[in-house]
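Okay, got some structures for you below.
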Structure 1
Amino acid sequence: MTLNDVLKALESYGDENTKRTLIKHGAKEPFFGVKVQDLKKILKKTKKDHTLSLELYATGNSDAMYLAGLMADENKITKDQLEKWVEKAYWYYLSEYAVPWVAAETPFGLELGLKWIESGQERIASAGWSTLSNCAAVNEDDALPVKTYQGLLSTVEKEIHKAQNRVRYTMNGFVIATGTYIKVLTEDSLKVASAIGKVNVEMGGTACKVPLASAYLAKVIEKGRIGKKRKTARC
């Protein structure tokens with residue numbers, strides 16, 4: 001499929017109710033309001049396509065940008081291209097999901113995540129924490145800088161309640177991901193989760209809630225899922 005083919009397909013799947021919902025969450029024109037399940041119908045036809053993913057992301061259309069994240073080839077996308085993507089990821093569906101998913105599957109995901117969390121820009125810092133969470137999910141523990149993750153847990157404990165809004169959300173997610181996927185840090189994560197307690201995040205008037213990290217980890221432990229890695233960050 002060409003870029004025009006995909007854009008026409010996206011338009012055909014556009015849904016006004018979905019569009020209104022996504023606007024409440026932060027999406028801006030231009031976009032059609034395509035459900036993820038319909039994006040995946042297009043993805044079945046395109047498969048991973050490096051060139052097409054770059055073209056889609058460059059359109060500035062939120063639906064196309066999110067699809068680009070699902071379509072991107074982690075073996076071909078470059079560090080510089082991901083840096084450009086995170087700069088243009090203007091709302092959290094892009095900055096906390098589409099871009100971090102791809103970044104985490106590349107050989108330089110950890111490097112980018114650690115760089116991005118130092119940004120003073122909320123969306124880039126939140127992208128960094130999300131990237132590191134996804135790196136924990138898809139990489140074996142012996143390929144992860146466990147001491148660095150341990151140090152970041154301490155950072156979260158000290159700074160989460162004074163961090164920027166969406167950064168608080170992704171820091172909380174980092175505690176959950178670290179405790180879930182890095183078995184040797186589960187106890188540390190539980191201690192941090194208990195220390196930080198409830199994390200307040202302004203969700204833009206939507207019904208979305210911030211998971212309580214301690215309760216979430218308790219459920220993961222109960223289900224025996226600690227340390228079970230994911231095949232892919234993207235979903």
Structure 2
Amino acid sequence: MSYKKHKIVKDKFRKNRKLYKVGIYLGYLLLYGCFKLLYRKKIVDPNNYIGTNDGKVIGVAWHNRLMFFPCLLPKHCLEKTWAVISASGDGDFVADLIGFLGVKAIRGSSKKRASKALFEAFNNLKEGYNIVFTPDGPGGPKYSMSKGPIALSSHLQAPIIPLSINASRYWSCRSWDNFQIPKPFSTLTLVVGDAISVPAELDRDGIAEYQEKVRQALMDITVD
């Protein structure tokens with residue numbers, strides 16, 4: 001199917017609200033069912049951040065391994081988390097899908113609605129929630145770190161925690177991020193990295209320095 005025809009089909013599907021809701025719910029059942037039945041699960045969290053989480057942290061995770069994050073995180077973390085999701089049409093599907101799994105969405109990215117998304121993230125952090133970013137989304141480059149999480153952490157003095165899901169076997173899509181789809185009966189390992197404290201009132205050079213520091217910390221727990 002051509003890109004133009006694909007877009008027409010997606011637009012018609014989105015406008016039909018009953019069909020859209022049924023499709024999202026079926027997607028949720030498929031995702032959750034596959035997670036429960038087809039995969040082995042493992043969590044590596046040496047500092048017990050997940051077990052003791054009470055909000056007010058910034059999580060960063062690569063865009064290409066988002067498929068099962070809401071399934072692997074425990075309920076008490078999901079209830080305290082807002083995820084920054086692209087304001088694009090495709091982001092609508094993701095936001096509604098993760099809503100079934102208990103994660104609330106802030107709509108925006110570095111390319112669209114950036115300032116409003118950061119403002120919402122700022123307010124939610126102050127109220128005691130976690131915020132999760134995909135710092136290389138929505139369009140890459142793959143494994144790059146945007147300024148948003150660093151600036152927010154510096155301003156509110158909220159720690160940044162790298163998060164990665166590594167599948168023992170997976171298919172890699174032909175997208176900008178090589179999106180990963182874990183193969184059936186593979187092991188999904190959620191790795192929680194060490195918290196990174198970002199100094200207050202960073203200037204432009206300081207933000208760039210911590211962009212690279214956080215990017216490297218996330219790469220250290222990423223297995224391709």
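No value in this document is a laboratory result; all are computed from the given coordinates. Keep in mind that this is a model prediction, so the values were computed, not measured. Cβ atoms are built from the backbone, for glycine too; each structure is taken alone.
Looking at relative contact order in percent (Cα under 8 Å, 6 or more apart), point out which structure of 1, 2 has the largest value.
On the way: 1: 15; 2: 24.
Sorting by relative contact order in percent (Cα under 8 Å, 6 or more apart) in descending order puts 2 first.
1, 2: which one has mean count of other Cβ atoms within 10 Å over residues 146-153, as calculated, at 16.6?
Values: 1: 16.6; 2: 22.1.
This value belongs to structure 1.
For which of the structures 1, 2 does the calculation of helix-only ellipticity at 222 nm (-39500 (n - 2.57) for each DSSP H run of 4 or more, over all residues; to 500) return -13000?
Values: 1: -18500; 2: -13000.
Clearly, the read-out refers to 2.
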Out of 1, 2, which structure matches 27.0 when mean count of other Cβ atoms within 10 Å over residues 98-105 is calculated? 1
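On mean count of other Cβ atoms within 10 Å over residues 178-185, which of the structures labelled 1, 2 is highest? Before the final figure, lay out the partial values.
Values: 1: 22.5; 2: 15.2.
Largest calculated value belongs to 1.
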